[in-house]
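Undergrad: Following are the structures in question.
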Structure I
Amino acid sequence: MRILFIGDIFGRPGRTIVRQNLPSLVARHQPDLIIANGENAAAGFGITPSLADEIFDLGVHVITTGNHVWDKREIIDYFHSVEGNPYSPARRVLRPANYAPGLAGTGLYEGTTKAGVPYAVMNLQGRVFMGPCDDPFRAADALLAQVEKARVVFVDVHAEASSEKIALAWHLDGRVTAVIGTHTHVPTADERILPGGTAFQTDTGMTGPYESVIGVKRDAVVEKFLTGMPARFEPATGDVRLCGAVIDCDETTGRARSIERIMLRESD
């Protein structure tokens, strides 16, 4: 079984390059499951129900998010729309599972591929240098106890600190198929298979404009660093790239066999 993960989709440039390149990626890698982090899909800050539907229409099966999930308030009603509707696409949009109890949404989705293979996707957020949330390590343990059938388990850990992501991967090694980091928007070159069979990459990087400061027009960010004054952050447009990873795994054991980094430019 193959999993294609697309890193943080940033604004219209990120959505556009996914639309342009996803068909060729699917043809090349033949993924059974496509997951994308969409928390920056709405001009770099949050995601709306219509944008979630747009990403699903491209062929993505599950959307993960992170600390910007609440930036567009309409996502709350979208999460509530799953109540009594087992077929609601909102069930396939996740927010970090280790947020405060009682909040809208969920951090775990269990589905089945077209070939009938059960899988689970988890969304967690780190605590180091991030906003307040519960312990992602114990939250991951609790989520795994809830998984009913899936041996293939994918974890998006949305965190700032590389050490926290690496530690979580070691904590889950042999119990999940992959732990892939998001949030920093900078791809790391440390993809590997841990001894227990878990694929890991500290950060898969941003799908969006790299002629920027992590997706934002660079002049505004530089000015803020120079002056400390508030600045209006807008998505940049230059040097757009699609970053992600492809994980090949044994669907009967959930163990990963390989992980490959992906970076496509507009000209590729």
Structure II
Amino acid sequence: MANAGSSTVNTERHGRVALIELNRPEAMNSIDPVMKRELPSALEDAARDPEIGAVVLTGAGKAFCTGSDLKAGGGGGDTGLRKVARSLLYDYQPVLELLVRMDKPVIAAVNGPAAGMGMSLALACDLVVMSRSAYLLSPFVNVGLVPDGGAAWFLTRRLGYGRAFEVLADGQKISAEQCLAWGLANRIAEPDELRAGALQWAAQLAERAPIAMALTKRIARLSLGTGLSEMLGVEAELQAMSAATDDSREAIAAFVEKRKPTFRGR
């Protein structure tokens, strides 16, 4: 297992799984200017690496991520307002879109509080595993701000308008158990089992045919905003692409020969 460390983001290689760890535990993994640079770089590296089949995103210490580090932000006034807008568009938007578009499954291993942009990072991932002691929180209304980081977009699609607006308008803290019940989390784990469980799940996903996995993620994401007729056309096109791959032929041969397939992403 190779390990590469930086001041705010650590990346570990676990077989075909990349573990990306937000590493500012003394600041509850809040996002400072350095992390704004290092996180997209780590995600880009994992996305481009053909030897990586899945990604786990988690936090060091007791928190997943508590959003932007206000102490590291700019001051008030017009300059400060412009800086906030620029950061949302040029720092955070690319990270969220990368998590959504990456042709690999990404599991958020939420080990503690995921608040503000931290909640958005978790919900941008394909799958969410939460520690029993973790929670999600959109605190913006409590400090006179509107939800950002796509919080309203993610929550409305997961919960429907009424419940999503309630969560945002009340600034509700959503426990792991409630997240599981509402479909915001896929699984809950004990705190000392969270990381190992997420890595195990990611390793299982990484064993799947890479092209089929990438296209399956694409289909699922497209379904959020595509009508049925158009979606059926997209499925037909992508299924034809999948059927033409060496991996598909290998899977069929392995089934006939009663052995485990060896996928090569071709």
Structure III
Amino acid sequence: MTEHHIRYAVDADGIATLTIDRPEKRNAMTYAMLGAFIAKVAEAGADDKVRVLIVTGGGGTFCAGTDLADLATIPGETRGVRGEAHEGGKWWPLVACPKPVIGAIDGFAVGMGAEFSSQCDVRIVSTRARFAWNFALRGLVPDTGAGSWLLPRLIGPSRALRLLYSAGYLEAAEAHAIGYANELVEPEHLAEAALAEARRYLVASPFSLQRMKALVWRGLERDVSEHMAAHVEALSACFKSADHKEGVAAFLERRPAVFTGR
């Protein structure tokens, strides 16, 4: 069941696509599916052949959240959380992934689905996308912590709190207008738009992109002095990298660079 509902493929260009595919339940996540999802994100992050990861859903829906029937099999009084606070890969797997992550979001992204959308680096959404952090209706807080930490930084505290308090929908057009969605397309063009976005990153140095992603996300939690210390370390590593040497040579020789990520 789990293998069927979490699909993963890598194309010849190194673009990986991870699809939540349980359309009969609007791609609601069971415990087993969540474990498989986290494992596949980690696999993409560790695979040198993967340059970019696209996360999407099948059947016209991104993810309708946690399967409450599955959740109800374990009483709340005895139910554990998915990991310790420091285990970022279990809570924010898409942020922890060192590769660029594009969310290709169609239809409902609710609960955990909305949380995963916030964890993407870039969001390409269809005109029928709808986001909702509906945890207040279940007596919960945002289940990965993304809604209470990442979302306010992406759209501002007041907008985020309004969505959290009301459990209302953020519609596709508004998501695009406030910058939550980077691009808005018709549903039939979503897959190609996400691939086109991924291909834009293939010309860049994987060595650089990995460090840029870490600097940006970790920069949200650091003060300037900590950020600059990390920046100096990253820049020094870049100067010594094969990718930097290749980037300079390609410019001087007026040819496309062939990066290796080293």
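Undergrad: Kindly point out which one of I, II, III the value 53, 42, 35 was derived from, the read-out being Cα extents along the principal axes in Å.
TA: Working: I: 53, 42, 35; II: 66, 45, 36; III: 61, 42, 35.
Attributed to the structure labelled I.
Undergrad: Let me ask another. Supply the structure label, taken from I, II, III, corresponding to distance in nm of label points 7 Å out along Cα→Cβ at positions 200 and 216 with the calculated value 3.1. If you can, show how the numbers build up before the last one.
TA: Working: I: 3.1; II: 1.9; III: 1.1.
Only one of I, II, III returns 3.1 for distance in nm of label points 7 Å out along Cα→Cβ at positions 200 and 216, namely I.
Read-outs: derived from the displayed coordinates by stated rules, not from any lab. Because the structure is predicted, anything quoted here is derived from the model rather than measured. Cβ atoms are built from the backbone, for glycine too; each structure is taken alone.
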